[in-house]
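Asks: Pasting the structures in now, so scroll down.
Any read-out appearing in this document is the output of simple, stated calculations on the displayed coordinates, not a laboratory observation. These numbers come from a predicted model, not from an experiment. Cβ atoms are built from the backbone, for glycine too; each structure is taken alone.
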Structure 1
């Protein structure tokens, strides 16, 4: 169940066990606090520009202890994140003249080193259109290739294998495969909405209402010719999820 305040801001998510995930906001509609179902509390502070500058996390242990963790965020004059600091480590961020992220460098604190956290640096490269082309990590490099419409076509993994993305039209994804072995196939209706997806032996179907909102979704290992029967008596609907909307949404 979803609950909203008078400003139509989400204030609570209530699950089937009646456990609540709650949210609070400031006068500028910024999220200031969330309380999760496990009683973990997260509080957010912002600067005058609306950028996050501090995160407080307050846990809830088995013996009702409340361990705390604080993270500070340093930003430059235009709001770019320069540093992220907590008790374990500091992360430093650098950018190019086009505001694109060039690197993230992690420097562990004394406490962090005791926890096994090590120094690490991630680097990023881009093409002339500003598209990410490489992520360079200590464990290897991820490479990205694009079509003329800037749709991602090939993701090359550090071991050389390639995840291929196949599209139709102006960029509607219809297949993912790993070196030719199908990972997932998608089918769409005339409005290009996804209605059918295969993932190995699992098949998912999606239906929409007259306003184009998702009305139901269903996952099954049934053969394709049986999937039209998901609403029929005798078919296991344990994996059928139906969606309802209020008059505003």
Structure 2
């Protein structure tokens, strides 16, 4: 509660916000009890306020987006959406194209969108699909690819608006590029094939765009490269069925 009061009292002081957000990250990382206590104390509002007040400060954005990602679980998702986290996260992604902020921002998108229809809708409205695709295109490394591909499939799972927006933004090409760039990485393959599946399910435009992007070859390559990975096999086969 003490650091929350400090963050609220000194919203315009970047150094105070940086320190407060770093404290949130330290308390929330790997600790469900800490996460719950932070939510109860009203930290979602303070985190979003810090992000909005210091949009151009890369350090504040780095820590604030990481804090959102760590806090965005269960009931905290709704609190973050109400506080305006979707807009703040997308704004941070647009303002800071470097790897550290992109990774944390895409991680935040993924966790906000996971199983939360209100967050999915708010993220789509805020422009998250374009931001996700831009991050995937700009940073071919494993870390950003995994965060971006995970964000893509949580934005599309059960969300037709997210599916359509990602297809329009060019996600099929970005997903296939990620799969082709990291054929030996089971994590990228699993996340990429999951994203491909949710882009194709019930979406003719997504199916057509993935075929044009070369998804059939990428799917087969992933299946052949990772025969013992259940996630790769499951989503690879499901995607193949929708692409056939």
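Asks: With distance in nm of label points 7 Å out along Cα→Cβ at positions 135 and 215 computed per structure, which member of 1, 2 shows the largest figure?
Replies: 1
Asks: Quick one: volume of the Cα convex hull per residue in Å³, for residues 95-198 alone came out at 78 when computed from one of 1, 2, so which one is it?
Replies: Source structure: 2.
Asks: Upon calculation of helix-only ellipticity at 222 nm (-39500 (n - 2.57) for each DSSP H run of 4 or more, over all residues; to 500) from the atomic coordinates, which of the structures 1, 2 produces -500?
Replies: Answer for the origin of the read-out: 1.
Asks: In addition: When mean count of other Cβ atoms within 10 Å over residues 15-22 is computed for each of 1, 2, which one produces 11.0? Let's see the in-between values first.
Replies: Numbers: 1: 11.0; 2: 20.2.
Considering all the candidates, the number was obtained from 1.
Asks: Looking at relative contact order in percent (Cα under 8 Å, 6 or more apart), point out which structure of 1, 2 has the largest value.
Replies: Working: 1: 5; 2: 13.
Between 1, 2, the highest calculated value is found for 2.
Asks: Name the one structure among 1, 2 that log10 I(q)/I(0) by the Debye sum over Cα atoms at q = 0.16 Å⁻¹ of -1.28 was derived from. Spell out each step's value before the answer.
Replies: Details: 1: -1.28; 2: -1.02.
Only one of 1, 2 returns -1.28 for log10 I(q)/I(0) by the Debye sum over Cα atoms at q = 0.16 Å⁻¹, namely 1.
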